[in-house]
Structure I
Amino acid sequence: MPRPYVLLSAAVSLDGFLDDTGPERLLLSGPADFDRVDEVRASSDAILVGAGTLRTDNPRLLVNSAERRAARVAGGRPEYPLKVTVSGSGELDPRAQFWHTGGEKVVYTTDEGARRASTLLGGIVGVDVVPTGPGLDWRVLLEHLHDVRGVRRLMVEGGGKVHTQLVREQLADELQLAVAPLFVGQQDAPRLFGPGAYPPGRMRLVETRPVGDVVLVRYVPTAPGTGPLASASDRRWLELACELAELCPPSKTAFSVGAVVVAADGTELARGHSREGGDPVVHAEEAALAKIDPADPRLAAATVYSSLEPCAHRASRPAPCARLILDAGVRRVVTAWREPDTFVTDADGNGLLAAAGAEVVVLPEYADRAEAPNLHLPAR
């Protein structure tokens with residue numbers, strides 16, 4: 001399922017609150033950070049907030065800088081990003097500023113909520129109401145934004161319930177926090193994240209920097225998904241596998257492939273690429289698995305990421321990579337590109353893996369990236 005890059009953006013107090021319980025919104029950021037947020041908005045194709053945020057904050061969600069709006073138009077984009085809200089009930093106030101400023105808007109809701117929202121918002125021009133099924137389905141929402149609305153970068157500005165759902169469902173690609181130098185300390189004040197089952201392990205820090213008197217902190221997730229549904233981390237690790245494929249010494253008789261083995265908590269166990277270390281016949285998955293102790297208990301819950309479908313047949317070594325993966329105890333594989341008939345006819349490493357009980361996730365939107373280091377090979 002191709003989908004947008006999902007960036008969660010929030011300002012929080014030192015003790016993790018989004019606001020206090022007073023009648024006026026607590027301003028956690030200062031002018032410098034508000035300008036940074038405006039820049040992020042201008043770089044996005046769409047901005048999303050939950051219906052709760054519409055009710056409590058009544059935001060306009062605009063790009064305030066005229067220069068940034070002009071740059072968007074000069075680049076062939078709308079002056080304002082698409083504005084998006086989600087509501088399970090469809091109970092939305094047609095008087096809110098959200099509907100009467102900026103450009104186009106879209107509401108994602110349930111089948112029942114769509115009937116209610118269409119009635120309430122029917123008189124407003126430029127509002128699209130989209131049902132996602134009996135319940136609010138984030139994956140349907142993201143797929144629709146990507147395929148129908150052309151959104152490639154989605155900025156999510158809250159509230160806490162929306163952030164919580166996207167992180168718990170492993171659909172957030174990045175978290176940007178502006179940490180303000182104050183405490184709220186009110187038990188009933190809204191928090192950034194609520195309780196629940198979150199992905200395991202630690203997120204990876206990619207940036208910290210001061211912005212006025214707040215600190216911007218950026219994290220990306222690392223824990224692989226589970227089962228057949230691809231997570232944000234699955235995409236990130238598969239991108240790394242494709243990058244590793246570009247490191248392969250060129251060959252006219254073998255594919256260039258990259259592979260990464262990742263534990264369930266997001267710890268990278270090993271990486272490898274074709275012909276690594278001067279071995280002219282070593283495969284990427286083989287090179288990566290050889291660096292891991294076969295007795296490592298983390299292998300049973302690990303995921304192998306390979307830019308190319310693991311081979312089911314090979315002449316250079318006794319065991320193909322699909323068999324090596326199974327013998328290592330790994331039962332989840334994410335790959336980008338199905339093996340063409342260049343060297344082996346009707347190769348089906350994914351089928352071999354699936355038949356042995358492994359979960360195979362194919363993300364064909366990365367196929368071009370995986371194929372790029374192999375364009376010199378004979379026609380496929």
Structure II
Amino acid sequence: MPYPHVLLSAAVSLDGYLDDTGPERLLLSSPADFDRVDEVRASVDAILVGAGTIRADNPRLLVNSPERRAARTAEGKPEYPLKVTVSGSGDLDPTAKFWHTGGEKVLYTTDDGARRAAALGLAADVVSLGPGLDWRRLLEHLHDVRGVERLMVEGGGTIHTQLLLQGLADELQLVLAPVFVGDEKAPRLFGPGGYQGGRLRLVESRRIEDVVLMRYEPTAPGTGPVPSAADHHWLRLACALADQCPPSRTAFSVGAVVVAADGTELARGHSREAGDPTVHAEEAALAKIDPADPRLADATVYSSLEPCARRASRPKPCSRLILEAGVRRVVTAWREPDTFVEEADGNGLLAAAGVDVVLLEDHEASAKAPNAHLLGG
């Protein structure tokens with residue numbers, strides 16, 4: 001199911017702490033960076049913090065600039081983004097500033113937490129996720145029911161850790177402050193856990209007065225049938241590669257990328273690449289990789305269209321090439337229509353052979369765009 005774009009935002013000390021243990025909140029950002037954060041808040045549909053952050057910091061989570069609020073309303077948006085919090089217990093202070101400033105609020109909680117929140121009379125829409133907290137259900141509800149396309153997560157460290165561990169963070173905006181905390185009892189940004197391997201992609205680094213902003217994107221593919229945020233990134237790239245295909249009236253335009261488990265791009269390709277009128281995208285990409293490369297066994301193939309199961313132009317269809325390469329995970333955006341091959345089912349062939357096949361249909365429109373002339377569009 002489609003989720004919002006999840007942006008994790010945090011400021012940390014040089015030794016990785018979010019705060020100290022003093023009675024007042026430790027201000028790590030510079031004045032100019034606080035203004036940048038205000039700008040980011042104005043650009044999103046919702047802002048989320050955990051219950052612990054509400055208890056510790058009593059934040060208002062507002063867009064402070066009147067000009068930015070006016071720009072939101074001019075675009076037909078609410079003056080303030082939706083404010084979201086998460087609490088398994090539902091035990092929250094009903095007098096906290098979070099509930100009494102800004103626009104709409106929503107609390108995601110458990111069945112037991114919903115009953116407790118109702119008794120407290122919290123000024124928010126209370127949504128139960130069932131007997132336990134489920135981040136995927138939460139993000140799905142935010143997207144499908146509340147219309148949230150971009151979600152900014154401002155903490156705390158437990159929330160950031162959980163979203164990263166589950167591969168649900170699309171972007172990390174990290175501000176590094178030139179101070180040390182040095183107190184092992186102080187809250188840290190990230191806790192221990194089974195994080196995805198590989199290096200994150202540095203998208204931007206920028207000096208803002210005496211702090212440094214670093215923007216990262218995860219690169220490691222998901223595992224098994226469960227998609228990760230990085231899966232969406234790589235599939236968007238595959239769909240963009242389809243736009244590079246020479247146009248054809250007799251074949252689809254398709255893009256493909258092969259990515260190792262640590263997020264390293266192994267190869268990419270697209271239909272009719274290098275002037276070959278019959279080469280397919282997955283075929284073109286796999287041909288660039290040494291068949292003995294041990295990374296293929298744990299790699300993911302991203303293809304804008306499901307790999308073909310039958311073809312007349314080559315001895316082996318792409319689904320067979322993927323199996324012979326040893327790849328055991330494929331992510332696609334679009335099931336092949338009956339335009340050229342009736343009842344094509346490359347995904348089914350792969351799944352029957354034990355490959356984990358993930359269909360991310362929210363990218364289908366992008367995959368179809370370079371093929372509109374074949375679809376009556």
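Observations on the structure shown:
- Volume of the Cα convex hull per residue in Å³, for residues 261-364 alone derived as 106 - corresponding label from I, II: II
- Given 1.7 for distance in nm of label points 7 Å out along Cα→Cβ at positions 133 and 221, calculated: source structure among I, II: I
Readers should treat all values here as calculations from the given coordinates under stated rules, not as data from a laboratory. Since this is a predicted model, take the numbers as computed values, not measurements. Cβ atoms are built from the backbone, for glycine too; each structure is taken alone.
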